[in-house]
Every structure is written in structure tokens, then in C-alpha cells.
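Colleague: Listed below are the structures to be examined.
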Structure I
């Protein structure tokens with residue numbers, strides 16, 4: 001798996017870095033994603049085990065990761081009347 005070109009940090013520097021990637025590619029996000037295959041931002045990268053996803057920088061530090069991991073591992077319920 002290749003590391004993504006984007007920086008996943010909440011800093012001004014990361015925002016400027018990511019904006020430059022978008023600008024340099026004429027804001028063609030599809031092109032950028034395809035150039036980075038395989039990486040955790042590749043199309044269908046979400047279809048991996050929670051263990052594999054947890055190892056990736058993009059998700060393991062997300063504040064809601066434990067909740068998402070539980071849904072991936074055990075499913076979600078949507079109670080309806």
C-alpha cells in the first residue's frame with residue numbers, strides 16, 4: 001500500500017500542502033486518487049478489515065475510530081418503527 005500524497009493533519013501547513021496538490025492537478029480529485037493507487041484513499045479501500053484500516057494513518061487517530069470499528073466488526077442497527 002502506498003502512502004497518500006495528502007496530509008491528514010489539522011494544521012495550516014497541511015491545508016496549504018493539500019491545496020497545492022489540488023491546484024497542481026486542476027482540482028481533478030479523481031485523477032489524484034487514481035494516481036495514488038493503491039493507497040488508503042484509493043477507490044474501494046474502505047472494504048478492508050478493521051485491523052487493516054486501523055493500521056493506516058488516516059483512520060487510527062480519528063476521534064470516532066472506536067465507534068466506526070465497532071460498526072465494521074459487529075454491524076450497525078437502525079431501529080425503526
Structure II
């Protein structure tokens with residue numbers, strides 16, 4: 001699916017998904033549903049640090065391997081509304 005075809009979500013909508021059992025984040029203007037990735041996340045519950053908000057800075061941190069974008073792409077559900 002092309003990025004322009006992805007549904008749009010507001011920051012307010014993303015913020016409603018901020019629990020371990022319902023985890024959405026924004027990364028570089030795109031919205032990811034990481035709920036199914038909480039348990040396998042190598043950093044444990046650090047994934048919750050920006051739950052329901054913008055996780056761009058942490059996502060691009062030195063702690064992540066090069067393949068992190070390929071992994072995250074599996075959880076892409078939309079884009080941030082402008």
C-alpha cells in the first residue's frame with residue numbers, strides 16, 4: 001500500500017493507544033501499532049516510553065540495529081494527519 005493510501009490519524013487518536021495491550025506510536029510522521037511487538041521487543045518495556053506519542057527520537061537511537069526499520073514496517077497502520 002502506498003503511503004498516500006494509508007489512513008490518517010490525529011495525535012489525539014494515537015494518544016488513546018498508550019497501554020501495554022494497545023500500543024501505538026508515531027515515528028517520522030507515520031503511525032505504528034506495536035501492540036503485538038511489546039513482548040518480543042528486545043529492550044523489554046522500554047518500548048512503552050513513548051506509548052501513544054512520538055517515538056521518533058528514541059527509534060533512531062544508537063540502541064537499535066540497522067534492521068529496526070524493516071521490523072517496524074510490519075506494524076505500519078497509517079500516517080499522522082497534518
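The numbers here are math on the coordinates, done by the rules we state, and not lab data. Worth saying up front: this structure is predicted, and the values here are computed from it rather than measured. Cβ atoms are built from the backbone, for glycine too; each structure is taken alone.
Colleague: 32, 22, 10 is what came out when Cα extents along the principal axes in Å, for residues 12-51 alone was calculated for one structure; which of I, II is it?
Modeller: Source structure for this number: I.
Colleague: If semi-axes √(5λ) of the Cα gyration tensor in Å is computed to be 28, 15, 13, which of I, II is the source?
Modeller: Numbers: I: 28, 15, 13; II: 19, 15, 11.
Working through the options, I get structure I.
Colleague: Where does the value 1.1 come from, among I, II, when distance in nm of label points 7 Å out along Cα→Cβ at positions 20 and 44 is the thing being computed?
Modeller: II
Colleague: Given that relative contact order in percent (Cα under 8 Å, 6 or more apart), derived from a single structure, equals 43, which label among I, II identifies that structure?
Modeller: Corresponding structure: II.
Colleague: Which of I, II yields -3500 for helix-only ellipticity at 222 nm (-39500 (n - 2.57) for each DSSP H run of 4 or more, over all residues; to 500), as computed? Mind showing how you got there, number by number?
Modeller: Numbers: I: -13000; II: -3500.
This value belongs to structure II.
Colleague: Comparing structures I, II by distance in nm of label points 7 Å out along Cα→Cβ at positions 4 and 68, which one has the largest value?
Modeller: Values: I: 0.9; II: 3.0.
Largest one: structure II.
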